[in-house]
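Below you'll find a set of structures to go through.
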Structure I
Amino acid sequence: MLRQDVDRLFSYNTKQQVQIGDRLLGITNYVIMFVVMVYIVGYVFIQDHGYLEKEPAKGVAVVQFSGEDLAWNSVGDTHSRFFSEGEITFPGLENGNLFVATKVHIQQEERGVCEDENKPCLTAEDCSPGVGAKCSPNKFCVEPSWCPVGEHEEYKLRTDNGHIWVKSGITFRHLDHDKMFSTDMSQIIMYPNAHHNTYTVRDFLQQCDPPVRFEEVGELGAAIEVQFVWNCQVDSLLPCDKVVGARRVDNLLDEDHIGYGFNHVEYDVANPDKRTNYKKWGIRFFFGTLGVGSKLSMAMIIFRISTGMALVGFAPIIADIIMTQCLRMSKKYHARKYDYTQDFSDYFDDKTGGDITQGLKEDMFGQGEEDEYDDEADEIDFEWRQRFEMDEA
């Protein structure tokens, strides 16, 4: 290595370009480059905002219901009953979600021995052991249980116009952890006014796809998922883009058992052997907040541009493949593009009489002989190219 010429040791290698006179290959090359540039500029930068750094996040949602109803008993003795906000939304199942009752079944019960409609049977052995249970002609267990007292009451509530105030907020901690984006939390703004934050029950049902009518779900209830989707550019002065979407999910989870309902009881404080059993059907709302934050980023701009430049490099590669594999004159194009040297192993054998080591030594230390053989190789290559051009003509 120390005996080599300095210019040869620190030489610079460059690629030799061959201009191919074929309009099909030229058009192919430029079309691919144009398509890549349109993709990078039109889709990545303009439509997909590739110059922004993005962060997905989940937010919070707090809901508040307001609404009352005066309903009439539809079974037996007809009378009215007032239902307050607390009774309509009771019980509060979990934070951020809401239950709105549409039908209420009320039955007074006391401890005793009677048919238990929750325990069907064929024989007494199907009932609870050790309590003297029997199987009634109606195929229900007769055993100690909570027995109904008097006629039950049933009310259908008109809660479709109840107001739901949703306080939705989200923070993108990686982009700007001090900034929070939220709906107006100081006052009620009814939908569909600008910057709305309050909706009726019917509004959410109508936003489902397909729209859900309140009269359809009033009997069995329904489960509705409501998502507040935020798209915020944290370094912009413009407000966030907020989209509210809703869909019915109870029919997706189980098509054979649609609706939503549950039971809860209230015990008599004065007499623990008496209680009131409430069966409620209604609309269960699942509220959620999610979004994507974005911010102008030079790192993303450089990354997108470098990716585009790399994709542009595929254009000549594809054109070369077409030139050497698909065209009728592919062999001649191949000869123009690639320059093959002679077999150096044969060269060493001819030069040293079969002693390759001796040939290597002479090449390393015999610079004058190397130049002589280089000139001879160049002359042979020139003669070959002349013959090739004559054949092509």
Structure II
Amino acid sequence: MKKNKRILFILTNPKTIINFYDVLLEKISVKYEVHILTDKSKMIKNIERLDYKFHYYDVATENYFEFFKMNYSIYKTIKTVKPNLVIGFTIRNTIFGNLISHHLNIQTISPIVGLGMLFQSKEIVYRIARLLLPSALRKTSHVFFYNHDDMDLFLSKKLINNNSYSKINGSGVNIEKFKPVRSNNQKKITFLLIARLLYDKGIKEYYEAAKIVLKKHPNVRFQILGPFQEQNLRSNTITRGTIKNWEKEEVIEYIGCADDVRPFIAKSDCIVLPSYREGLSNVLMEGGSMAKPLLASNVPGCKELIIDNFNGYKFKSKSAIALAESCFNFLNLSKKERIQMENNSRSLIIKSFDRNSSVKLFVQKINYVLK
């Protein structure tokens, strides 16, 4: 089949091609020529072998020269590829991908995958992003929101005016890939937090809650799985030294980072995410799909995935005490109640967060925009 139209996806981390957008890209590539602009330094084995055309940029840190270089590479790639549609994932890619595309009269679709500290931080990069966002979204063909709170916030701030917009359940989860695995009957109950090592993921609160819980339940384990983020703002970055100190105190067990999180989820008893805000948490969807009870902050992007006392517990954001109480609630469950919560977690994900449903809506909109 001849592919007359091209779509450029801007993805900061190429691992998301496999982890979150595998089904979407597979469906899109049947009809369209798929180009991907991403960070070459994060490429992993076999991704480049996929049947897509890859282009690369250097992701900027706080260095303004690197920031200019990154945006120039976005401009150069768009000029070279001449796509019919550009889709930027993450706020930064959305803003600059859109502004450049609209300048070149190229259509865009804008998935708001998460806001992070966009409307809370006083850092200069976030201030600039807030100034540019209305212009970036003014001409976009469609905006996808991953939760109602983000959608309501953008409407209240008049960031999307009369543009086409809708809500989808994030990237969804591959329920066949993330299946329940029988526990190996570990002696220690294991809580697992999977996240980039940033303060706004609630990792400090997790550490403080662990200290509270371990005083009453010394035979419990608190693990962290995820990469360090040296390229992020220093004020939001947890250092290797901090993690080493927590390990020396025997409070936290840092188990590194992994391309495939399933073996670690399988060995855990409960997935924890004390994040300050998400688009729609992939970690919670994956944990729930593998029949793990969930503990998470009662914030947008997390609260949608938990029904209290059904598949887990929600707790007040930025509160180590509230997180510790949720841990105690989980530890006080009987074996029968825990098994029921595990089953509930899996059934909730299958019912509402199957990846195929989200992909279907995304593909329909792409076809509509490019018809």
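Readers should treat all values here as calculations from the given coordinates under stated rules, not as data from a laboratory. Given the structure is predicted, the values throughout are model-derived calculations rather than measurements. Cβ atoms are built from the backbone, for glycine too; each structure is taken alone.
What to note about this one:
- If you line up I, II by mean count of other Cβ atoms within 10 Å over residues 108-115, the top spot, with the largest value, goes to II.
- Parent structure of the calculated result 12.6, given that mean count of other Cβ atoms within 10 Å over residues 20-27 is the read-out and I, II the choices: I
- If helix-only ellipticity at 222 nm (-39500 (n - 2.57) for each DSSP H run of 4 or more, over all residues; to 500) is computed and equals -9000, the structure in I, II: I
- A value of 62, 43, 42 for Cα extents along the principal axes in Å, calculated from one of I, II, originates in structure II.
- Label whose coordinates, when distance in nm of label points 7 Å out along Cα→Cβ at positions 196 and 244 is calculated, return 0.6 (choices I, II): I
- Between structures I, II, the calculation of mean count of other Cβ atoms within 10 Å over residues 44-51 yields its largest number for I.
- Highest-scoring label, criterion being relative contact order in percent (Cα under 8 Å, 6 or more apart), among I, II: I
- Given 13.6 for Kirkwood radius over Cα pairs in Å, for residues 76-171 alone, calculated: source structure among I, II: II
- Label whose coordinates, when Rg/Rh (Cα atoms, Kirkwood Rh), for residues 132-227 alone is calculated, return 1.15 (choices I, II): II
- Structure (I, II) behind the derived value 6.1 of mean count of other Cβ atoms within 10 Å over residues 12-19: I
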